[in-house]
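Please find the structures below.
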Structure I
Amino acid sequence: MDAFSQIEQDYIQLISQDPNACVELGLPQRLGDLPDPSMAAAKAQRERAEDMLTAINALDAELLSFEQQQDLALMALSARQILVKGDFQVEGQSTLQMLPQAGDKLSAGIFLLVVADPRPAQARLDDILSRLQQAPEFLSAMLARLQTPVARWVNIELETLDGLPGFFATIADWAEQEDYEALDSLRRAIDQTNDAMERYAAALKGLLTTEQFAIGAEQAQRLLAANGIEQSLESIHSFACDFVSRTQAEIEALRQQLCQRYELAADTTVQQLQQWLYQRYAVEVADGDLQGVIRRYQDEANKIEAFIRDTGLFPIPAQQRMQIMQTPAFMAPMIPAGAMMQPAAMRPGEKVSQIYLTLSEALLDEHTELGIPVMMIHEGIPGHHLQLATASLHDSPVRRVFPAMELAEGWTTMLEDYMLDQGYMGSLTDEARFIAKLDISRISARVAIDLYFLTGERRYLEIGYPVALDSEDPFINAGALLQAVTGFTEGRVQAELNWYSQERGYPMCYLLGNTLVWQLKRDFDAHHTELTERERDQAFHRHFLQAGNMPMAMLRQRFAHLGLIAA
């Protein structure tokens, strides 16, 4: 085996150390195991990453093809991400010792074994039983890892745990329907797990907590570099300020047009118009029939796909499918409105995504005939599902699985405008764009709050909104900005802040990626004036999707190398 192939094998070994990652990626090993949450396991993973990085640095990249050079760079970034995240310190303790994740780590793999594993039910239930039998020891190890957890993260953990007994009960019901031969053992394991969760939650409540979780500007910049992001914190903040100015002007122009169209008072505010449109274009569902909302999303997904096939704007792989479902209760604290679980990138065959919708009576206003199409454009085809399903067909393993967040989110947020430009919403284009612009305004707040949560520097919240930012509680300051920018319900504001605080460096990727994708498209268009607009769009989409997962900086290098943009 040559040196490059050996590194590729080492990379697969590195990412498969996490049993939950094996389930998510469709790898066949460790499906019956729970992750090891101990600091010793984290140290061992860092050592593996260091060894792989040493091997990568020893390889003469000049001897490799351009494709291999890009793959090698991606594998090096993956190793650096492990090392950088393992180094994070706040007030003298590792951030791992501040983050209780038992609920998420316990449930994530089990949930995917239930809904996304194509194997027979008996095999999946065997793995679930095995995981549940390990749960008491796993919970003890998670508790032993914690030192002084962040108070907000403790509350998230407790809320997640509250939803798990109901989830486990549905597994027992499913096992009974399948005549599972170890049903009694499964029920005992569920009871033991529930008891262990109660003990863990009680112990967690007794720990001293902290309000501090910012890692500081230096560590934040290292994180961005490990993610392949070349921009500085200051330049990313500038993108947000520019975006706010531009988007507010667009919203105001649309407000004036729509007030005139519907003969509303000229002084109708943006928020009043938003609520008026929500009511006028509310989804009609029977009282309490939240599944009716999901059916409406599925109908819209089918309509969008038909539009794309008719126009030929995007290449759609033959073997792909989406499942749209309500967000399980235990996942709702971290999914404010909707999310997409990508296809198992390493599993052969059909590429299936799960799209989660967080539904409740309180959130029904946000699921309208104007918002549903934009949500499905973002999460489904041509958005996340299409991009990630296409990437999961790539010949390169690392390009199937690399977490290129600014590429993925830049692609989807670009599409929210692009599909409206293509006339998808017909006579309701202005209405849909108004609602979409209000919703996408959140990405400027995400940049500001992400930078604030990362660094602890309040000035990053200053992006052009007149908001009081004088609280000592970072969540109050961040919530005030998010509420001012988006008008979200209080429940959604708090759910958004939950994941902003834990997914460091991810929230900013929406606006950063949006900026970089649009710039790449403009440069591509300028370089191909010999093509019609439709031909340019088709070619850009094809090259973008077929490149696989990589940071936008590397994708830009790729376009230049292939002569698709000016060098």
Structure II
Amino acid sequence: MSGDTLRQLILTLDKMMMDRRTAIKFLGTTFPMLFLSKFSSAHTYLGKVPFRPDWRSLENYRVPDWFRDAKFGIWAHWGPQCQPERGDWYARGMYQEGSDQYNYHVEKYGHPSVFGFKDVIHQWKAENWNPEELMELYKKAGAQYFMALANHHDNLDLYQSSHHKWNSVNLGPKKDIVKAWEHAAKKRGLKFGVSVHAAHAWTWYETAQRSDKKGKLAGIPYDGKLKKEDGKGKWWAEYDPQELYAQDHQPSLDSKDDSTVHRQWHWDVASGVSVPTEAYCENFKARTLELMNNYHPDIVYFDDTVLPLWPISNVGLEIAAKFYNKSMQANRGKVEVVINGKILNESQRKCLVWDIERGQSNSIEAQPWQTCTCIGSWHYDRRIYDRNQYKSAKTVIHMLIDVVSKNGNLLLSVPLRGDGSIDDKAKDVVQGIGDWMAIHSEAIIGTRPWHTFGEGPAQQDAPSLNVQGFNEGKGKAFTSDDVRFTTKGKVLYAFILGKSENRLFSVKSLGTARPNIQSIKEVQILGSNDKISFNQFEQALEVRLPDHFIQNNIATVLKIT
């Protein structure tokens, strides 16, 4: 059989809806010698690789070991919306008459009919940003991967983009933000990720189509529908505002209700959401593929329900398939990259790594997953700093331990000021995490979940997980009665969360009466060379701390052999 005939046969099998794994198995059985000679490299398939832009094909994805080992990443969720230092979603909120961000914007910059978000971008210079120093801080904190914001819903690309003139190389800082982050991360051996949020600019910016309802400027439109010809003599004369705002369309149903954007986040036509044009979808695809091809991320985080623009467009699936295929070609048939997606069903969690925003699962998940959270606001908010409202290092470490015990990773956003600097209080949190990780990271990095994730009262009142997350901080705080477990080889790690007034720890899950519990040979405490006294009874393992041992205020870790 000739190569052309074989090729035609496989195409016929494709048309018969036979997936490629089944097709290869069929051909290998029917024409074994021919198959072996023509397909000696298992990762090639007539010059192609197996992933197609459909869910059935993407279910063949397997999460790479490096991601399962990494456990902890740090995210710089930093862009032009940090410039006003007034919190998250500023580029939307500044167009909501009467809102805190609108009032702040009018006082600081002027009315949004005159000074819109495009003008905030123009003022953003990132003059004190030092990615090398920041990455050194993140590395010392124990981070194994780093995530850079590539664009947000504000639609400014923070990299050199040939498909989108509104980017940070042309405007604002006039710097390739993503390139500098990539260099700093890879120089220190960290895996590198990018987060992509821009697919939703179409609906998210609809507030910019409005005008005031009252006051001396009532009825005067904000700048959301300006066109290039309106820029004559302005700083933005060479730039079309519609390429940024994407508002030359009728708004979504009930768009003037500010909460509608959340109800219509999933591209469900029945909800009345305004459907983007094919040109908008294709432009997003081109921008994202260029980002992947030029900056070589190991992770791409999509801030979307499942995948960008799905199901009204197939571009999200096409991007995913291309990303996996390119990695497969470069790594001898193995996919070594990760895509994070939100609000995934059980089947989709086989195709992507499920991300839970500001929350976590209450059980050990079958597939590796990720929690993303922030010590403050996603975009810098000076008020959180002034009120001392950042999460503490203790809170972050407890969250990390709990997530890792359930087969997850923690991606932590550390806010940066508009100028690119980290404030002293945020820096203290990161350094506090690093101090604990310097002693205890072996119980986190490279571990796997045990048959139970833990024990203690906090789990009894754990808040339920709804939609994309947002259940963090709603349950009981962890105490020394709460224990979490991880494993590595023949070692079991038990985390005693918090500081106990007693010097005797009792771990019920390790009692000999429990199923599949083996006899314990040795117990150590990470960070101590003291010999530890213990007794394994039917109902619990009891561990006595030496009288002179100083407990860690965050978590004491028992290393059990």
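Of the structures I, II, report the one carrying the highest value of distance in nm of label points 7 Å out along Cα→Cβ at positions 325 and 501. Largest value of distance in nm of label points 7 Å out along Cα→Cβ at positions 325 and 501: II. When volume of the Cα convex hull per residue in Å³, for residues 349-444 alone is computed for each of I, II, the one that comes out at 109 is II. Using volume of the Cα convex hull per residue in Å³ as the calculated read-out, with 158 as its value, let me know the right label among I, II. Computed on structure I.
Assuming 21.9 is mean count of other Cβ atoms within 10 Å over residues 125-132 as calculated from a single structure, say which of I, II it is. The correct label is I. Comparing FRET efficiency 1/(1 + (r/R0)^6) of positions 253 and 421 (r between Cβ atoms, R0 = 30 Å, to 0.05) across I, II, which structure shows the greatest value? Structure I gives the largest value of FRET efficiency 1/(1 + (r/R0)^6) of positions 253 and 421 (r between Cβ atoms, R0 = 30 Å, to 0.05) among I, II. Taking volume of the Cα convex hull per residue in Å³, for residues 93-372 alone as the criterion, the largest value within structures I, II is that of I. Tell me which of I, II gives -20500 when you compute helix-only ellipticity at 222 nm (-39500 (n - 2.57) for each DSSP H run of 4 or more, over all residues; to 500). Considering all the candidates, the number was obtained from I. Quick one: FRET efficiency 1/(1 + (r/R0)^6) of positions 389 and 509 (r between Cβ atoms, R0 = 25 Å, to 0.05) came out at 0.10 when computed from one of I, II, so which one is it? Going through each structure in turn, the value belongs to II.
FYI, it's all coordinate maths here, none of it is from the lab. Everything quoted here is computed from the prediction, not taken from an experiment. Cβ atoms are built from the backbone, for glycine too; each structure is taken alone.
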